[in-house]
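Heads up, there are several structures right after this.
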Structure I
Amino acid sequence: MHYFRTTCSRAAARVQVPPVVRKEIWTVGWIQACNQMDFFNYYGEEGISSWELPELRDGHIQAISDSDGVNYPWYGCTTEIYTIVGPTKRSTTLTVSMNDNFCPSVTWSIPTGTTSVPPLLSSIQRDQRFTTWLVAMNEASAEMVLLRTIRWKMQIAIEVDPEKPLGQRAHLMDHLAQEQPEILAMNEPIPPNALVKPNANDAQVLIWRPKRGESVVVIPPK
């Protein structure tokens, strides 16, 4: 198994919320959606494996939730959100933060249960695009106030030589430095699929596409 770690994406915001005059509960936090996922693993002349989001790939949806899979629609439930229970007599100043890490693993051999000797993994290409929103939400009415919209992406191109010694088998071919996230001047609306199940981790499938023969679904969606 080939493991690699990339730079992570971090966001933090300090928000001042005016007094909540009614008996309401408001949550301020981060919501994230995946807009594009191209994740290809090349195995020499044998073929390509790819992690795919079929609904997103085929254009049926604009985005898919990147929630933790439990606390929809939020990205997480610790530092990612802050809840205010009204009524409050004075304004509340709060900080919410999130951290998105990429630590994937890729099989050295083709992922269909057979073992190739020597291993055939030759390169890894990844291009993922995300939108992240800072949101205040009324827990009773589900009213949402968009505070900020951020776009960012993760691009990776790795060349692999499995015959080299451990620690020397992979090197970056491109994207040595990632582009900085972009804070949009105007907020973008949140697509409906970014707020509900399934999230990207549960919806993704691993497909083996040999150069000869039919494609095979190796890992179906959860």
Structure II
Amino acid sequence: MKKIFLTLVFISLITKYSFSQDVYDTMSNQICKCIGSNGAENVDQMMPCIEDAMLKNVEALKAENGVESITEIDTDLMGNKVGARLLKTCDYALKVFANQQKEEKKIVAKQHNLTCEHLKSGDFYYLNQSSSDASTPDTTHVTISNNMFLERMNNGRTYSLLNIEWKSDCKFELEFKESNDPLKKELSQPGDKYLYEVMTNGPESIVVKVFWQKEEFQVELFKSK
């Protein structure tokens, strides 16, 4: 009887995990196909495809979240899971995000006579849009010390820990270790590596280029006083 009970529990857990993966993978695939077919050029133009995918999978989402109404679904959680899959598997979505950044922000060229030696330890911060309130930027605090790269988000409630290895004076590689941040732990698995290059080093901030699959993004990190 005990063996039968344990077998049933095991099957239940496997089924729940597989179902969860299928729901968000299915939505990601549907969104990717839709935005490609519609020729979406920015995030706003992607929204009808996102809403359509949610409506098509509403029953599965309610079951996965254990709720009776669509209004009870944790949309931040859903957004993190689907968004992470889009970034990892949908080349078209990744290109849309990269092109939109180029339109909204000035892309900087590499600074001449750039030196980065004193950037190998210190405190920085950067701004990113909050998933729950796009009008309110969230501050991510970064500490670089020895071979550690620590990010703290949501007023210190969540974090992301990576190892940093400097490949040259101004290029470094981050290796993901762990995180309790809802998005970052969906995006990365322990051992995943990402290449960065410092483009500018000014008195108040630095700009780094992030290489993500086939695309490149730039992030401005401000130097903490």
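Each value in this text was obtained by applying a stated rule to the coordinates, not by laboratory testing. What you see is a predicted model; the values in this text were computed from it and never measured. Cβ atoms are built from the backbone, for glycine too; each structure is taken alone.
If mean projected area of the Cα convex hull in nm² is computed to be 14.0, which of I, II is the source? Here the read-out was taken from I.
Using distance in nm of label points 7 Å out along Cα→Cβ at positions 36 and 172, single out the structure from I, II with the greatest value.
II
Given a computed value of 20.6, 69 for Rg and Dmax of the Cα atoms in Å, for residues 60-163 alone, which structure among I, II does it belong to? Source structure: I.
When helix-only ellipticity at 222 nm (-39500 (n - 2.57) for each DSSP H run of 4 or more, over all residues; to 500) is computed for each of I, II, the one that comes out at -500 is I. Tell me which structure, out of I, II, gives 1.7 once distance in nm of label points 7 Å out along Cα→Cβ at positions 76 and 204 is calculated. Label of the originating structure: I.
For which of the structures I, II does the calculation of relative contact order in percent (Cα under 8 Å, 6 or more apart) return 15? So the calculation was done on II. With mean count of other Cβ atoms within 10 Å over residues 28-35 coming out at 23.9, pick the structure among I, II it was computed from. Derived from I, not from the others.
Source structure of the calculated read-out (FRET efficiency 1/(1 + (r/R0)^6) of positions 68 and 196 (r between Cβ atoms, R0 = 35 Å, to 0.05), 1.00) within I, II: I.
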